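In structure tokens below, several structures.
Please treat every number below as a calculation from the coordinates, not as lab data. These figures come from a predicted structure and were not determined experimentally.
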Structure 1
Amino acid sequence: MLDLRRATTEDCGLIHDMAMIVFPATYSELLSKEQLDYMLEWMYAPQSIRKQMEVDHHVYFVAYKDEEPCGYVSVEQQDTDLFHLQKIYVLPEFQGHGIGIFLFQAAIRYIKEIHPSPCLMELNVNRQNKALQFYERMGMRKLREGDFHIGNGYYMNDYIMGLDI
């Protein structure tokens, strides 16, 4: 059985622990170890997750399968009619069980709850990420490309995808 719970700052350690597994599993073939380590510290140190929640107003949800944490998603409202799906990850041992779809749909439900009028949900995805096909199956379309400097000489080379909600 799949369950979903809105995360609180008490969950920063849990999200960090899951990220330490899923992020390298997702990107180890695409990014250097040095860039992976840099990005993990930049985005997933517990204090960074806390800042995302408290200052940047990212809303995190954690998925559970049979009471075991298996993935997470976060959404940020960036403008009146623009939301950004900041993160959506499923632990490797739970992939292929519909949890990504479950999290994606939870993000859309959340956006519709707080913003019932039409809007756009965007997502940045590495141009080489195999999850690109998942997002297209979920109805997202490529809007543009971007190369974003994230510090320390590293870039994120992404498609920005969108879904009208």
Structure 2
Amino acid sequence: MMTLITGGSKSGKSAAAESLAAELPGKKFYIATMEPFGAEAEAAITRHRRQREGKGFVTVERYTDVARAPISPGSVVLLECVANLCANETFSAKVADPVEKIAADIAELNRRAGELIVVTSQVGGDGFFYPPETAEYIRNIGRINGKLAEMADRVIETVCGIPVILKGGSL
């Protein structure tokens, strides 16, 4: 089963994903995609590590090629987050079609995991005009999110820390 959790910046999506994963039985893997570039990224990584302390996750740092993450078949997998993954595949790995690559990688993770929880972000709704490469990145995240929402059994949006089910069953 795949659950996609989306929301705006600091909306509570990570906390909702971790709470959902913590309630599920089995070995738990946390695939962290944020590359530690700069003080802001380091602070976010530290905050997320503290947030998931004691929840039984095995952390796997995987900035690209998430389908190759070493997870146990049938395990609970939390992938955090698609926006970082898209940036990494686009700008670091320079993948020609990050949308198809990321969608295929997540489909493979879903095939191997017993439960897959994917965290993504809603970007591009601010109405600003961006340089062409940033605008393309934002469009790609939107396209990836659409593909993942189709693939997912359940889609949850967090609004002010409250999970709202958009597709699928209850929490």
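Could you figure out which one of 1, 2 the value 35, 14, 14 for Cα extents along the principal axes in Å, for residues 14-53 alone was computed from? Only structure 2 yields this read-out.
For which of the structures 1, 2 does the calculation of relative contact order in percent (Cα under 8 Å, 6 or more apart) return 19? That value comes from structure 1.
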